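Enquirer: Pasting the structures in now, so scroll down.
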Structure P
Amino acid sequence: MAKSKTKSAFVCEDCGAEHSKWQGQCGTCSAWNTLSRVNITPIANAAVGYAGVTAQVKKLSEIEALETPRIASGFKELDRVLGGGFVPGSVVLIGGDPGAGKSTLLLQACTTLAQSEGVLYVTGEESLQQLAMRAKRLNLPLDGLSVAAETRAEIIANLIDEQKPAVVILDSIQVMQMESVDSTPGSVTQVKETAAYFTRLAKQKDVVIVLVGHITKEGGIAGPKVLEHMIDCFMMLDSPAGSRFRTLRGHKNRFGAVNELGVFAMTDMGMKEVANPSAIFLQRGDVDSPGSIATVTWEGTRPLLVELQALVDDVAGGHPKRVAVGLDQQRLAMHLAVLHRHCGIALGDQDVFANVVGGVRITETGADLAVLLAVLSSFRDRILPRDLIVFGELGLTGELRPVANGQERMREAAKHGFKHAIVPFANSPKEKLGNMTVHGVKTLAAALEVVAGLQVKSPAG
């Protein structure tokens, strides 16, 4: 009998692309020194369909679209990011820094969920004794939750057949392995094939599978990029340095809103959800200072009030610095050019620093105007009114463009006691919002005129 020839390939650790020979740079993602040699063997169930059934062609009108009941996790903030709860048959991937609280959050959710649903928690990174000690330390209910310490995918599949749980937690995907794949755990091939195996299993058994993923030093999920394409929902748990707050952001969700944000606080008793994040991120100091301004950003399906701070200082030597934390640095440099061209204010001999307080990262364009006003406040050493809220997108021609959900943003600001608002003219409300005075402006120059008339003051005055 002829021996089966083992296929060898060089796989990129970043994107998962296969190459016939080693080379210094990946031809697909252009990353350097990321190719590693792996042995690829045929997988026994490779011929099985994605959902484990024979393909059938149907008319879309023939398929009955039933509303699938969701499984509540016990955390409203987690359910918000999920789009309302776990969807049966879905695969959820959650990543984050070491010590961010991924395992703690899932353990808390599982112990609560296990009181009404079957839950299986599979750990491959710690013993069952360590898991029990952590649950007792957090004062969690110990009855109802089934746990197992296993890393082999085939055995985990047998456990799922025996226990028939509604939700399965796998901590983590980087330590799981398939016996049919000739590769070490954590390698590109092993992670890809194992994730594909559990994805098919979730569809076949109609069970929710939650995968815990490690991240690289660049902040991405360890393993091939295709891992994020396989699963249904991808979330990242961020932990700003020196802060007890954790932000859970949805980067992909086939069953809910993308870019949804959930906020938690890490305490001695585990993760506590923050019901009103705006009150947390808007905790401004008692002493007013130049360069501070409040803005309202849109995160998923709700507005979020945050504080922006800016510092403008003389260049110590060399080229002027442009540093943005929680903002797009390239966009900050572009705004400074617009300020110079259309308002005649040059900051070419100044260092400019901008920061979003609380570790929140703003990815939308609604904070453009607020960033520039904070920069001008620091540059001119003038304090902006504490009851002023600002938002709006800035164009290269100096015009202010409207942003989405402008009315909801202003209502959120009015609820928190803001009396003045500078917004794009197209976002001006048709009706008065409580005691708030809304200034709708069309250009950046007009916004500066409004700010000048709001009784701003210097620290001495």
Structure Q
Amino acid sequence: MTEPTGHSPLRAELGATLRLAAPLAAANLLQMLVHAVDMIFVARLGEEALAASSVSLAVFGLTLWCLSGLTGASGALIASELGRRAHAVREVRRSVRMALWLAVATGLGGMAISAMGETLLLAAGQEPAVAARAGGFMRVLMWAMIPMIAASVLRTFVSALGRPVFATAITALAIVVNLAGNWVFVFGNLGAPALGLEGSALSSVLTSLAMLAAYVAAIRSDRRLRRYRIFGRWWRPEWQRLREIVRLGTPIALTILAEAGLFSGAALLMGWIGAAELAGHAVALQVAALAFQVPFGIGQAATIRVGYHFGAGDRVAAGRAGWVALGLSLSFMLVPAALMLFAPRFVLSLYLDPAAAHNAALVGFAVQYMMVAAAFQLFDGAQAVMAGALRGLQDTRVPMAMALFGYWVVGFAICLWLGFRTPLAGIGVWIGLAAGLVVVAALLTWRWHRREALGLFPA
């Protein structure tokens, strides 16, 4: 990473953040398109298949996000090391190597959880037919767990070293691979067997392997990245660095668990309310998640920018980096909020045909849920960026506690109450989601504002 120059520190920081955040946000959006490809093909298999895919991803996705968050702590460490010393080759290599170790070790645990998917879904009260189809789907999808986590580690590395465009290009490649894989294996083209739902899972596995291979090739081909020799002597342990990643990463993983768990829990609640409500929830959540990818990318950039200044000991620049990132996020989130509020059917047309008679119930529920989603867009963007900025200061434990309180003590409690104790049903569940996001955004912003007084930037 090179530090920006210019007459205005604010303008320089804005430019540096944009250069980093834009390709990361683009990669995040493209990743959502990868998932959208799956949904488009699975939706053609029927409502039950779509419901099975949705609850499967509630389990698989939650596990993957948590483990990626654990290994993602390496990003804050890498940025801080580069801030302290421009060419911290040995230190960066240690962080990446141990993060890859964690990717393999924890990925095996994630595979075990996915293998028990049907049992977990039955215990959660899902319909036996949906749980059975979801179980078969996850028994194939689980083989994507380790390559996906490892690819996220390499993405963090290339981004922190100033090559975030690799993430964009590789994710674009993933769309092509996944589109071809779904076309071949879901409906049995080019002489392949028609595997249906399991075919979509197989396509995801092949896509994850292609992404991992592409990152390895990109790192080996780029002169700046190659000098870190992150694949050399990969068997050598660095126990202190491993403990450091675990120390920082565990609260991040639990924070992700709190947030993603809230949305996954909402999917399970929707399954109890009805299949049409669950399908509508799945589509509306895809729309909200698509919008979230931009502030998520800005939050990733904030971690790197704040971490760099933190390592350099520049508290003024670190504060400026955090506030610039927040301003960018809030500015952008006005756009999806307006689209969800004033043109919901147009947005839904990206995923399905809103005018089709067989989609009538699904679309009706999805439009209602998107009205609520429009209301919490700014808060969702704020909490993502503030969490990222605090991670740059290597502050992860208290934000974790704030997330647990906001999402579960406030958010999930409201989901349960309004969803099952009032006539609001699905709308009530979404109001609970909104309440959790508002509380967490407020708490994290307050902590960032008080960072000096709280001693988050040591003297």
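Enquirer: Say we calculate distance in nm of label points 7 Å out along Cα→Cβ at positions 30 and 430 for every structure; which of P, Q gives the highest result?
Expert: By distance in nm of label points 7 Å out along Cα→Cβ at positions 30 and 430, the leading structure of P, Q is P.
Enquirer: Quick check for you: by mean count of other Cβ atoms within 10 Å over residues 134-141, which of P, Q is greatest?
Expert: Q
Enquirer: Here is a follow-up. Given that Cα extents along the principal axes in Å, derived from a single structure, equals 60, 49, 37, which label among P, Q identifies that structure? Walk me through the numbers on the way to the answer.
Expert: On the way: P: 89, 53, 52; Q: 60, 49, 37.
Working through the options, I get structure Q.
Enquirer: The value 21 for relative contact order in percent (Cα under 8 Å, 6 or more apart) was derived from one model only; which of P, Q is it?
Expert: The value was obtained from structure Q.
Enquirer: To test your reading of the models, identify which of P, Q gives 22.6 for mean count of other Cβ atoms within 10 Å over residues 254-261 when calculated.
Expert: Computed on structure Q.
Enquirer: FRET efficiency 1/(1 + (r/R0)^6) of positions 118 and 406 (r between Cβ atoms, R0 = 35 Å, to 0.05) was computed and gave 0.65; which structure, P, Q, did it come from? Before the final figure, lay out each step's value.
Expert: Working: P: 0.20; Q: 0.65.
Traced to structure Q.
Enquirer: Mean count of other Cβ atoms within 10 Å over residues 142-149 was computed and gave 15.0; which structure, P, Q, did it come from?
Expert: Considering all the candidates, the number was obtained from P.
Enquirer: Work out the source of -27000 here, i.e. which of P, Q gives that when helix-only ellipticity at 222 nm (-39500 (n - 2.57) for each DSSP H run of 4 or more, over all residues; to 500) is computed.
Expert: Details: P: -7500; Q: -27000.
Going through each structure in turn, the value belongs to Q.
Enquirer: Given a value of 0.75 for FRET efficiency 1/(1 + (r/R0)^6) of positions 158 and 326 (r between Cβ atoms, R0 = 30 Å, to 0.05), point me to the structure among P, Q it was derived from.
Expert: On the way: P: 0.05; Q: 0.75.
The read-out comes from structure Q.
FYI, it's all coordinate maths here, none of it is from the lab. Just so it is clear, the structure is predicted and the values come from calculations on it, not from any experiment. Cβ atoms are built from the backbone, for glycine too; each structure is taken alone.
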